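Just below sit the structures, each encoded as structure tokens.
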Structure I
Amino acid sequence: MFSKEEAQRIKKEFWTSFAEAYPRKWLLHDTKIKDVSLKFYADNKKAMVLLDIEPKSQEKRKIYFEKIESLKSILLDEYLEGAIFEKDFHLENGKVISRIWVQLNAVCINNKQTWNNIFDFFNDKMTNFEMFFLEYEDYIRDLEINT
């Protein structure tokens with residue numbers, strides 16, 4: 001077990017190493033849709049690439065999720081095989097968001113031997129997620145177009 005300070009140092013080294021291995025500007029929060037963002041996540045058991053939909057308005061969240069869900073077969077077949085869709089995902093803080101993600105199991109942010117697997121996973125899956133998002137962003141963004 002690591003001390004809090006050691007765990008923070010390892011986490012910082014992990015993200016710095018990832019940025020050095022794949023030095024590019026990721027789309028992430030720059031989706032141009034308020035409260036819709038792409039994210040990287042890693043912990044002691046898994047790594048994830050996520051699309052979080054978290055507007056304060058339940059109705060907006062529902063519409064954005066359903067629009068992306070209407071493209072589910074395209075996303076799964078052409079971009080992210082095995083992506084998981086959850087309309088009502090409960091965060092630890094009690095907030096409910098919509099989330100679409102892919103996950104890599106049996107990796108650990110504290111184990112440097114798994115870092116390259118995580119980095120490759122992040123690069124591959126986020127690149128595909130970004131390509132999908134950019135291809136369909138006009139449709140996703142336009143709340144006037146119903147699914």
Structure II
Amino acid sequence: MTNEPWGDRDTIREVLAKCDTWAIVGLGDNPSRAAYGVAKFLQQHGKRIVPVHPSAATVHGEQGYASLADIPFPVDCVDVFRRSADAGAVADEAVAIGAKAVWFQLDVVDEPAFDRTREAGLSMVMDRCPAIEWSANGPR
């Protein structure tokens with residue numbers, strides 16, 4: 001495991017333990033997509049998931065929204081299933097809605113977005129999967 005600041009064990013542990021409402025950007029109703037399985041995992045571990053996808057589909061019994069700005073209640077963590085080129089804009093939206101944390105999935109890396117998000121006071125994890133990290137670092 002490398003020592004990038006976006007893979008900090010304490011930050012990972014804190015986000016997994018303290019963030020209860022997770023907006024999953026890129027979560028639609030396609031069960032073959034990684035976002036679908038990760039959302040189900042989070043839900044099974046007591047987290048509220050909020051699908052964010054242009055189709056605004058209901059997924060795992062939770063109402064979907066077309067954008068982060070459309071969510072009418074507070075979000076703790078914004079989990080991003082988008083390409084790295086698109087992820088930075090989502091991180092900026094997470095800051096704008098007052099989220100506490102941003103999580104970029106495996107292979108999603110945007111160092112300037114990491115810096116901006118941290119400077120705004122949010123916790124941030126990149127290039128990690130919460131379902132994988134739960135076993136190694138998650139709440140006990």
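Just so it is clear, none of the values below were taken in a lab; they were calculated from the coordinates. Model, not experiment: these values are computed from the prediction. Cβ atoms are built from the backbone, for glycine too; each structure is taken alone.
Of the structures labelled I, II, one was used to calculate distance in nm of label points 7 Å out along Cα→Cβ at positions 52 and 76, giving 2.5. Name it.
I
State the single structure among I, II that was used to calculate distance in nm of label points 7 Å out along Cα→Cβ at positions 84 and 108, giving 1.4.
Considering all the candidates, the number was obtained from II.
Given structures I, II, which gives the highest value for Rg/Rh (Cα atoms, Kirkwood Rh)?
I
Figure out for me which of the structures I, II the number -11000 belongs to, where helix-only ellipticity at 222 nm (-39500 (n - 2.57) for each DSSP H run of 4 or more, over all residues; to 500) was derived from the coordinates.
The correct label is II.
Given structures I, II, which gives the highest value for mean count of other Cβ atoms within 10 Å over residues 20-27?
Across I, II, mean count of other Cβ atoms within 10 Å over residues 20-27 peaks for II.
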